[in-house]
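The following blocks contain the structures, represented as structure tokens.
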Structure P
Amino acid sequence: MRSIIGQIPFFRLLIPVFAGILFNRYFPEALQPFYVCAVGIFGMLLSLLLHRDKRFAFRWLFGAGLMCFLFGFTLISYRYHTRQASFSFPEGETEYVAVVTDIPQEKPRSVACNVRVTYPVRKKAVVYFQQTEESFRLAAGDKIVFRATFQPFRNLGNPDDFDYVRFMEMRGFAGSAYIADGKWILTDEKALSPSILAQQMRSKILEFFRSFQLSPDQYAFLSAVTIGDKGSLSDDVKDAFNASGTSHVLAVSGYHVGVIYLILTFLLGFMGGSRRQRVIKQTMIIVALWVYVFITGLPISVIRSAIMLTVFCMGNIVSQKGFTYNTMAIAAFLILIFNPCKFFDLGFQLSFASVFSILYFQPKLSRFFNPKNKYLRYVWQLFIVSLAAQIAVFPIVLYYFGTFPTYFFIANVLVVPLTGVIMYAFLPLLVFAGLKLPFLYEASKWAVEFLINLVLDIVYFIESLPCAQLSGNHISMFQMLVIFAFLYAAIRFLQGKSGRMLLASLGFVCIYLSAFIYSTRYATPARWVVFNKPGYTETGVFWKGKRILHAPDENRFVPNSSKKILRLSENKYAGAFSKGGLPVDVLVLSHDATFSLSTLQELFRPEIVVLDSSLPRSAANRMRRESERLNIKLHDVSQAGAFSVDF
């Protein structure tokens with residue numbers, strides 16, 4: 001631990017921040033943070049007021065006070081962001097004033113807008129407008145007045161769904177509402193802030209991209225890799241990049257910021273020489289990088305990269321170059337001290353894990369092979385950087401998603417450099433479009449289209465390969481930590497041929513296998529599930545993290561089940577009669593809004609009635625009232641989440 005702190009001085013400041021985050025997570029109201037901060041400030045002041053003869057003996061006092069202050073400040077910051085994301089809107093339909101803070105996104109049946117509510121509460125929220133000509137014209141900065149009833153975010157309750165409520169809480173959103181036509185007006189006032197100005201610039205850039213008349217997939221890819229707008233990406237494109245292990249290309253990240261940095265460095269290459277020019281050059285680069293960060297929507301990976309490059313640029317001013325663990329620690333500290341909730345953001349974890357892994361493993365992997373040929377050396381460096389990044393990322397991905405792209409090495413070696421070339425080739429396209437040089441514009445446009453199509457063809461091809469993505473391999477937190485420990489010990493052994501590291505790595509393999517056998521032996525049994533998919537019927541068996549779906553829309557019993565499960569999708573039983581009623585364990589109703597529990601009770605004797613997500617809400621509400629009157633146990637999937645029983 002001492003060697004780590006010696007190499008990463010800023011790590012000392014991260015320790016109380018991490019402690020404050022974890023303390024708040026598990027003991028949210030255990031301490032008064034203002035008192036903790038006061039004790040820390042008192043300790044720092046006392047160390048400065050001590051007599052000179054005693055300062056050396058009590059040199060630890062200032063550090064302890066600073067640690068205490070950072071711990072208390074983290075508690076304050078964490079609780080502030082938690083309160084901001086808590087649901088505390090007035091009950092019922094209320095009049096609100098809000099400002100649109102992002103580019104509206106067209107949904108199948110609405111227009112979704114991120115807004116900042118300013119009256120009667122101050123909260124971030126998501127509102128869905130009924131599709132009209134007016135709602136399609138909304139833009140960032142518009143101030144609106146509307147009447148709506150806000151609802152807290154809800155998870156669908158499916159066994160394989162991610163925690164959407166937690167996800168929105170980490171982003172600072174407190175609730176959502178639907179606004180019908182006629183329930184809102186657009187005021188003449190316009191709000192302006194750095195983030196809103198950035199979104200307005202982003203909107204103009206997207207409009208400029210549309211003028212290139214690219215195909216939908218080309219436009220979506222270009223928007224994603226340049227300014228981080230993924231709203232136009234089709235599901236097919238997203239699935240292909242996920243399966244090939246190159247989805248990070250679609251999310252603006254450190255790689256993209258690095259390319260922007262290289263472009264800026266090239267454009268300002270004429271400035272150098274004197275210290276004054278060096279200061280001006282690096283300052284211009286820093287400002288341009290942070291403008292780009294705002295335009296991309298402030299994703300964690302971009303903020304992290306921008307902070308590290310800012311430190312790097314400041315180092316260039318004083319002739320201190322290089323990225324270090326300490327640079328990464330500075331970025332983590334600045335992000336977490338302002339918003340500690342970001343620690344639980346998957347983007348934060350993946351971003352910092354990949355950077356740490358590259359800094360730690362890439363130099364060690366480089367020593368195994370050093371090609372003489374410069375082209376082979378370039379390919380080898382791409383390979384080991386991709387491998388180093390994935391070493392720390394893949395256990396986290398397995399823990400959260402249970403999936404792993406088999407051919408990510410090959411895909412990244414091909415796709416990552418091509419993406420960089422696309423960004424470089426896009427620069428002359430912008431220049432020639434602005435200068436109105438038709439021939440050069442068409443030539444550069446053809447080059448960009450060709451490169452984008454080449455990238456898409458590669459990821460589609462890799463997605464089509466056998467076993468392109470291994471799924472259903474969720475691991476526990478303990479298994480993830482064991483994998484990290486094994487990777488560390490294995491690399492240390494390969495680097496120094498240490499017998500202790502070999503024994504340690506073999507020991508971690510045994511521990512992992514034991515945990516795997518235990519989890520398999522005591523795995524959750526297969527369950528039959530009515531999934532919550534709004535507007536649809538989706539039923540099937542869920543086992544080992546995978547859905548095995550059944551054919552929908554049939555009036556039939558579910559075969560091979562240990563329980564009597566009857567699914568009805570058509571009301572064909574009007575006028576039917578059954579003496580005593582047929583006993584069933586589960587009666588699932590779907591699609592048909594004419595079902596009546598009073599009628600069905602004469603034919604069946606279910607232990608529980610399940611209403612799936614395909615039923616209209618009016619019919620589901622009517623049957624829920626019927627169940628209360630008839631004393632029938634009922635589970636409404638749309639309201640209570642997915643329903644499951646042992647299969």
Structure Q
Amino acid sequence: MRIRVDGKILEVTEALNSKELAEKLHFTEPGQAVAVRINGVLRDFHVPLAEGDEVQFFHFDDPEGREVFWHSSAHVLAQAVLRLWPQALPTIGPPIEEGFYYDFGNLMLSDQDLPRIEQEVTKILAENFKPERVEFSGADEALKIFGANPFKRELIEQFKEGALSAYRQGEFIDLCRGPHIASFGKVKAFKVLKTSGAYWRGDSRQPMLTRIYGISFPDKKRLKDYLERLEEAKKRDHKVLGPALDLFSFHEEAPGMPFIHPRGMAIWNRLLAFLRDELKAGGYIEIKTPTLMSKELWERSGHWYHYRENMYLSQIENREYAIKPMNCPGCMLFYRSAVHSYRELPLRVAEIGHVHRFEASGALNGLFRVRGFHQDDAHLFMRPEQIRSEILEILRFADKLYMTFGLPYRLELSTRPEKSKTIGSDEEWEQATEGLRGALEDWGHSYRINEGDGAFYGPKIDIHIRDALGRFWQCGTVQLDMSLPQKFALEYTDSDGAHKRPVMLHRALFGSIERFFGILVEHFSGKFPLWLSPYPVRIATIADRHIPYAKEVAKRIQETGIDCDVDDSMESMGKKVRNAELLKYNYMLTVGDQEVEHRTISLRTRGQKMQGEVDISEFLAKVVKEKEERALLSPFS
């Protein structure tokens with residue numbers, strides 16, 4: 001029997017399933033072969049293989065592998081909870097970015113209960129159950145097992161497509177489409193992290209559930225590394241560092257809408273200046289569209305029907321309006337305000353627009369999840385044959401932007417969902433997808449494909465940045481839209497005089513600027529590089545007689561465009577140094593009798609690294625270059 005495994009043809013003489021094939025290939029190390037895809041579909045390991053099958057194994061380090069591993073672990077968590085609290089009502093337990101959670105009805109817990117759950121999980125893992133798939137002929141059969149649980153009953157009654165299935169492990173059975181890992185013996189490390197409240201299906205009108213978060217790994221070292229990273233993440237929490245550094249605050253009078261303070265505005269303005277420099281270099285024009293626009297616009301764009309519950313509405317002079325949740329429709333009106341020729345294309349239109357979206361109060365999370373934010377949108381209008389080159393230019397733009405902050409990234413291409421759920425012809429989708437794929441190939445970076453995960457209006461590329469703690473954040477996105485140009489009847493005049501519809505790309509790189517700001521606070525742990533820093537230079541005086549010279553030096557530094565302040569307080573020098581360290585100044589300059597006499601400064605870099613006496617001109621030359629080059633490291637480090 002010939003089987004293609006991870007792209008290579010393999011001859012096997014006996015019938016076998018994926019688990020047996022993995023063992024034959026010696027995928028026995030921790031984290032290896034935790035998920036398998038057969039002929040493009042993720043399947044269970046016990047499924048028999050047939051002649052000509054294409055098999056792809058995923059390890060724990062692959063996103064597909066982690067997803068299956070963590071979803072399987074969620075079932076273990078649910079089984080442990082039901083052993084301890086049989087009256088609990090399990091609902092759903094999906095994998096998330098890091099780990100998984102499971103929601104329960106009729107269950108009250110405290111943090112003191114978490115160790116008990118972990119102990120029970122350990123017992124279950126030792127039993128090494130092999131998940132067994134159970135398929136139902138219909139809803140009635142499934143209801144015989146799950147009908148007493150109102151949450152499961154609701155899921156079953158609303159189920160419309162495909163076959164209903166569940167997975168059994170010992171005495172525990174859970175409604176699930178799968179697949180799962182071959183056996184729970186692959187889970188070698190498990191941690192119950194925390195518990196919180198959550199509404200059923202995220203709806204505040206529905207019952208409150210108890211959510212339990214957990215994470216698991218195929219070896220104990222990974223768990224140890226994760227927990228250490230978790231502790232470091234607490235130290236970097238932007239919700240703590242932001243107020244401590246006087247960058248921003250939140251107030252009950254405007255829930256979910258940040259107040260950016262002067263020091264925060266210093267960072268904000270430098271971010272936007274950098275962005276606008278790159279927009280200009282990239283041939284973009286910038287517009288600004290109204291915040292409040294009429295119901296008719298949102299009906300035309302489709303938001304009124306599909307997004308209204310997340311929009312802020314108003315009525316003025318008996319006419320309905322909405323505060324914009326997205327910038328796109330306003331840009332469509334801008335495009336339609338003039339007649340366009342093929343000679344203008346590609347037309348790159350940028351807007352740093354202030355948008356508002358209603359988020360449930362329980363979902364708000366500092367700058368990461370807000371109700372009012374700015375988005376660095378751009379809409380690019382082009383001819384079909386320009387798709388590939390424009391995507392490539394966006395990728396170059398993104399690379400420069402992210403690498404300036406020391407943020408490596410990964411790329412994902414999401415292709416057409418089920419045909420019945422999309423607009424556009426097969427030919428349009430093929431051309432659009434190949435344009436994106438071709439640009440990614442030209443770019444030369446590795447990328448993964450998310451089959452069927454595109455938007456209904458077109459394929460997309462998502463860009464996930466990785467911060468200093470190894471966490472991934474989806475910020476950038478490039479989406480090809482075949483819907484809005486059609487809805488707004490956008491046209492250009494081609495070289496033959498015919499009126500044609502342009503292809504349009506949505507593009508955002510920071511995404512939410514507020515969210516990107518929060519990511520940077522945690523990425524740098526508040527220790528921003530000089531060009532971005534809200535606290536670049538502080539001069540501390542040893543005695544009052546040194547104040548005039550300190551102010552003279554401060555003026556010279558300020559004239560270069562670098563912010564500088566003077567600490568001439570009555571505090572001790574030790575206290576002054578400590579205060580500067582707490583605010584994470586890049587440089588602290590000390591002046592005393594010797595510095596006044598020599599016309600120098602005593603230099604201390606962040607982290608209390610003493611550089612000693614330095615000539616002012618030498619210091620200025622280095623820091624000005626550091627700022628202009630947007631360097632990540634100090635020339636004095």
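What follows draws every value from the coordinates through simple rules; no lab data is involved. Values in this document were obtained by computation on a predicted structure and should not be read as measured data. Cβ atoms are built from the backbone, for glycine too; each structure is taken alone.
Of the structures labelled P, Q, one was used to calculate distance in nm of label points 7 Å out along Cα→Cβ at positions 253 and 501, giving 2.6. Name it. Structure P accounts for this read-out.
Thinking only about mean count of other Cβ atoms within 10 Å over residues 77-84, which of P, Q has the largest value?
Numbers: P: 16.6; Q: 21.8.
Largest one: structure Q.
When distance in nm of label points 7 Å out along Cα→Cβ at positions 221 and 517 is computed across structures P, Q, the figure 4.1 traces back to Q.
Starting from the value 35, 26, 23: which structure in P, Q was semi-axes √(5λ) of the Cα gyration tensor in Å, for residues 101-452 alone calculated from? Value 35, 26, 23 for semi-axes √(5λ) of the Cα gyration tensor in Å, for residues 101-452 alone corresponds to P out of P, Q. When mean projected area of the Cα convex hull in nm², for residues 29-268 alone is worked out for each of P, Q, structure P gives the greatest result.
A value of 12.8 for mean count of other Cβ atoms within 10 Å over residues 109-116, calculated from one of P, Q, originates in structure Q. Work out which structure the value 1.9 belongs to, where distance in nm of label points 7 Å out along Cα→Cβ at positions 429 and 477 was derived from one of P, Q. The read-out was computed on structure Q.
For the structures shown (P, Q), mean count of other Cβ atoms within 10 Å over residues 181-188 is largest in Q. Consider the structures P, Q: one of them gives -18000 for helix-only ellipticity at 222 nm (-39500 (n - 2.57) for each DSSP H run of 4 or more, over all residues; to 500) as calculated from the coordinates. Say which. This figure was derived from P.
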